[in-house]
Structure formats: C-alpha cells, structure tokens
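The structures come next, written out as structure tokens.
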Structure I
Amino acid sequence: MTEREAPSLDGLVIAVLGGTGDQGRGLAFRFARAGHPVIIGSRNAERAGSVAGKIWPNVRGLANRDAALAADVVIAAVPYEGHADLLASLAPDLAGKIVVDDRGAYPLPVAEGSAAEQAAALLPDSRVVAAFHHVSAVLLLDPSVDSIDLDVMVLGEDRAATDLVQALAALIPGVRGVYAGRLRNCRQVEALTANLVAINRRYKAHAGIRITDI
C-alpha cells in the first residue's frame, strides 16, 4: 500500500456470504489459515455448518443474516442471479459495515453500471468495496499452493475501507491489494474476469492480474 499506513486487522471477524461455493470457500480457507475468525454464510445454516467444518478449525457456519450480524467485514460471494435480493434483504444488518462485492464473472448488463454499484445502491448505509474479482477459486482451495501470484484490484469511495480491504488481500501470501479507483470504475474490472476465464480455458491455466511499476 504505497505511502499509506496499513490498517490493523487484529481481531477482525470476516463473513463470506455465499461461502458454500468454490470462491467463497477458497477465500474463507485463506483468511482462516491467516488466523482470522471466519464465518460461512448460506441460506441454509445447517449446510453452512457442514461446509465450514471441512475448511479450517476457526471457520463456523451460520445463516446469511446471522453471519452478517456477527462479522466486521462481509464478503458477498453469491451468484449474480441472487445478488440483489440477498443484499436488499440484509441492508439493515449490513449498515455501517464494510461490504466487499466480488461478483462479475461475466460482462452482464447491470442497470447501475456494475454489480458493485448495484450493491452500493442497495446498501446506502454500508461501506461498499469491490475486490477479489480475478482470484482463482482452484488456487484458493488448494492447500498445497502456498503463494498466489496475483494483484487484487480494490475499488471504492471510502479510502479507509479500501485500505482495509487491500490489507485483507495481503493476508493471502503472494497477493497484493492495489487501489484501482472509485466504484464507477468497476464495470471494466468485473468484465475483465470473462477474458481471464477464456484465457484459463484455452491455456489450462489459472491466470491472474499483476500491475507493473508500483
């Protein structure tokens, strides 16, 4: 984080909504392995608990609302089809919290411009940050992968919130969080995921993004 003091992450409780999917489980595994208490959120608390028990000892599973209430930082890793409904239903529970939106696997038309801007519109009392769009779930989930060669582009209006999410990204060995602008810049960042999917399919790889000269 260039010329800015990294925020403290001591005691930070992280919830991953939609955490039973590959991306959610991968992020939960990495943050839990870094020593943070992590909560897996799901529509079904029993399923969340079952999945959480297989990830890491300090991961627990709760229903989405309970997970949102118990966490300091909430990562929304839900499929886009359920994105708006879930966030709208949890808006009161997410008030005042940092909410990290990582949707956008395909360049879908979103009236607000991007999934992150949609999240910000649905959560006016939350501090919405966009991040983790280009992280391979396969690499996140593989315990034999000690370091991931990747920059995470972090976007948002609240610089204290983006600073914290940059520090959160850096908990994953090899990963660097890079501030990439305001939420209005999210559309192309989300859409770029589709290009990476195509690259990875063609070359049977797990390509990510590195930003040069910083």
Structure II
Amino acid sequence: MQKRDIRSYVIREGRMTPGQKRALDEQWDRFGLNVEDGLVDVSFEKKSEIVLEIGFGMGDSLFEMAQTYPETNYIGAEVHRPGVGHLLQLAATHDLSNLRVFQADSIDVLTQSIPDNYLSKVQIFFPDPWHKKKHNKRRLISSEFVTLVRDKLVPRGILHIATDWAPYAEVISEVMASWTPCDIPPRVETKYERRGLKLDHEVFDLAYIKLDDNLSHQ
C-alpha cells in the first residue's frame, strides 16, 4: 500500500501541560516506539497477544484497557503530542508493563513497523467521520486500509471499529463486506463515545475476523 497523500487527520497541537512534556522527555525510552527503527521488536514482560489501537486520542480508554486486561499487550498509535504525553504519564504512574506507544501516522506504523501476521486485534474507536461530503476522502477506513490491516493480523485476528456516525457505519459495513463479522470484543467507554451519547447519537460497534476466505485483497 502506498502512503496516502491525503491524511485522515489534521494536526491540532493544542496546549501541552508541563507533566505531558516531562513524560515525553523522561518516559519515551521506556514506552515509546519509533517508526524509523523499522519492524518492532518489543520485549513485553508477558508473551501474549498484541493489540494495536489506532488513534487513541488522550489515551484514557487505552490506559484503562491495559490496566483491565494485564494479560494482553497493547501498542497505541497517535499523532497528537498532548495525548501521547498524557498516556505516557498514566503508564509511568501505574508502572504498566503491557503498553508501548507510537507518535506517528497509522499508515506509517502499519507499513514500516508492524510485521505481517503479528497482531491479534486492531481497534479503531471513533475515528473522525469527516461528515462533510467534500471531506469524505479523508476517512481512514477504506478498502486499501483494511487490506493493509488484514496483512498485519494473525489468522483469526480481529478488526474492531466503533463509530457514532451512522453514515460512516454504513460505509464501513460496505468496505468490510468481504470479511466475516464476529462477536464484539469487550472495550471501555471513550470520551468521544460519551460526547456522542450526550448528543443522542447511536453507537455502532463493528467487528470482523480474519479468515482464509476473507477476500479483502481487492
């Protein structure tokens, strides 16, 4: 898959707190992963399944999942520095051994850093729906993207997507039409989910399993 010229996000640096800056400076060597280092070679404390979360925002829900499921190893990818710094703060404060973090574009992470047949699950919770028609081309979930994800999943690995934007859920269902739906994995509630629920949005959880007959290479 070639690197897309059109990004699925806009960098909004935002204000970083002193604690977030300090965590980036002091905790990166412990928790951080760099795309330029090539394929990941993470020595997690426990040999277990590895889950990649794309676009973790401020990282509170990913941190909660890493705490709740200590037997599972998590890798997060996020472009926004304040969110990465915040997650590093949480990880260090609670001495998590099952979490690593990229501050990088998810396409770069998948193409340059994640080996094929490596991930047990990829989770993408409440990606930007880019609801204006002229911005639809920015949406992350596309046939090309899910083909890339499929290569990185182990056999019977799962792609789990959540959105509170009904038209985007329909598009995702169409993109994933050649995959096999599966039971929804457990997850924690996110900040964006709570925001959507306050606006009376319906939440759609969509999960699919990688099987040999998934014809996602199109």
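None of the figures in this text is laboratory data; all of them are computed from the coordinates on show. Everything numeric here is computed off the predicted structure, so don't read it as measured data. Cβ atoms are built from the backbone, for glycine too; each structure is taken alone.
Data table
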item: Among I, II, structure where distance in nm of label points 7 Å out along Cα→Cβ at positions 42 and 74 as derived comes to 1.1; result: II
item: Rg and Dmax of the Cα atoms in Å derived as 16.6, 50 - corresponding label from I, II; result: II
item: Identity of the structure behind -11500 (criterion: helix-only ellipticity at 222 nm (-39500 (n - 2.57) for each DSSP H run of 4 or more, over all residues; to 500), calculated), options I, II; result: I
